[in-house]
1. Which structure, out of P, Q, was helix-only ellipticity at 222 nm (-39500 (n - 2.57) for each DSSP H run of 4 or more, over all residues; to 500) derived from, given a value of -10500?
2. For the read-out distance in nm of label points 7 Å out along Cα→Cβ at positions 19 and 371, a value of 4.1 was computed from one structure; give its label from P, Q.
3. Kindly point out which one of P, Q the value 19 was derived from, the read-out being percent of Cα pairs over 36 Å apart.
4. For structures P, Q, calculate distance in nm of label points 7 Å out along Cα→Cβ at positions 115 and 291 and state which one comes out highest.
5. Here semi-axes √(5λ) of the Cα gyration tensor in Å, for residues 67-250 alone was calculated and came to 34, 29, 20; which of the structures P, Q was it taken from?
6. Rank structures P, Q by relative contact order in percent (Cα under 8 Å, 6 or more apart) and report only the one at the top, that is, the highest.
7. The value 4.0 for distance in nm of label points 7 Å out along Cα→Cβ at positions 11 and 27 was derived from one model only; which of P, Q is it?
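Quick note: the coordinates plus some simple rules give every number you see, no bench work behind them. Just so we're clear, the structure is a prediction, and the values are computed from it rather than from any experiment. Cβ atoms are built from the backbone, for glycine too; each structure is taken alone.
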Structure P
């Protein structure tokens, strides 16, 4: 389908010239002879781009721009200006216009500007869709007592900068809780940087967290910015904090106390503005007793403690989770969501979910792939419960 452009100009010759040029390039063109007619068409139709003159009767270009930004904020607006209106055109750009073209328009610049404006619109739309998909991927599903309590806690703690320790078994959704805290915080526009403390060798964890200077150790061929600096202004999520080495724990404690870090091999103190959310599947108080975790660091991290229940402890949420995963995974596979029989849901509800939500999601994905149009109890027994 051809991309559409609205040309608003009170000079008929300009409108005709632009329409002929742009039609030849494959665009669908609509015209308006003054600002008032242009506003009417903007409200009634959707365009991929708007070209608008500055000086026009009834409504000038700046008035049209203001209304266009209110009605169709994502539609790129390009100003067409006479030589005496350049300052006004620049002012229009400051107020939201994508760019301006001088009269008589240079054909190459006009086409490049229109293409760039439309590309930007597409990128903005794609980014918005990706953000929606990512946000959906971190939805908190369930109305069980435990989940309601967690959501209430998140709503209270998210707007503050209090440090949070999230605990629970593997696969219960600790990262989801951390991301929800970030999304609802005053830091949501900043980055959320994740560090899996269990996946990084103990000799490299300090460099990962605090960065290093060039030449500070054998493989340090250039300066590296650590996760603390990367997360400045946002949230640092420390997953599996219970696996952090003692040396790194000591430096972490100092960073939390003073809000400053020092890169490995460096001497300069660097101020960082970071909110820390940590998570672990271990009982840190038992780790403290075993002298594997610092008690003072535990107290620094656990200003707010959120215990995420296992899936077996919140079986009432399983039907809602199944429905959510059926929809989410069907979208990924680009197919209509499959139906599931009530007996099949009950069978899944009664299963022992040692892998928690992660295991349930994998089970739903397996059923989508291996089952026919409707997922039956027999499918659950065959593919999930492994009964012949």
Structure Q
């Protein structure tokens, strides 16, 4: 899918810090986080909710009252007449939400769409399904988060097994994965330099009432330090495998958002340039080869944009496994050290719905800092799927 008119002003894309699951946000609804973070993000950017024409909400994990997610969030933001679709596409949710917003801009020739993505992997719901055929009418149950992580019903294989399958085919070694993770850890440390100078370009604090106190989260919580020694000491997750808990991401909680508008509208509001949304691509790898899907989606998006990989100034990936990036570099020839210059989900965690939008925010600001250019965000998703977005920062 190619776009001609949809843009995100560079100063109008944001993300909350990400909190490792079972941390400070374990018992806070992701809808409450979305309202608090989005309200503050709009306020600090002096965006009147009344000037927004549409809303897209991206979330993947059921929360109390999520049946009313979009209109309820809009009402809480002070825009009671606003609504829009709720998008749920596993880890591809952010790209899907941006694509939905951009499609509305292209269709209408203008307007302003607010994209809000939010999720809480902590304390996922235990769903109870009535079953008249069960013994005595006993219901069946599903732990939404844990059982989704455990295995793809289409293949019976876990996500980590898909990483092992791709590593085996690509002849990717344990040493290569440890080395890449250390590189990504160093890049994340660069985003923290000078009092988090890079992250402060897009990071929006989480500030939520908590009884008589206020819960305030100003930085990623639960990120573990990496060293050659700690990585080397970890056992493979799968016997005789190459992926460890150090070379895969951790589940998290968080929220991210963006304003998507037309090029004409952006001229009246942008301060730091705009990110033009050029194209999106969705793809699916063969069964039980999920890490490949990020590369396939990127190839689709780049073809839609009419660009080559050597024309990219920057690449950001959602890489739940270090295998993803190694495979991407092998297939495209893009240098590993030019990817994820300020960190990635491998290091700071993965709340699913908002993960991609934080990656896009980091991509946009990395391009802005470098003076502009074309960038790619890509990532894999459950079901051996992937999603990618190509942007140009002017």
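1. Q
2. Q
3. Q
4. Structure P gives the largest value of distance in nm of label points 7 Å out along Cα→Cβ at positions 115 and 291 among P, Q.
5. Q
6. Q
7. Corresponding structure: Q.
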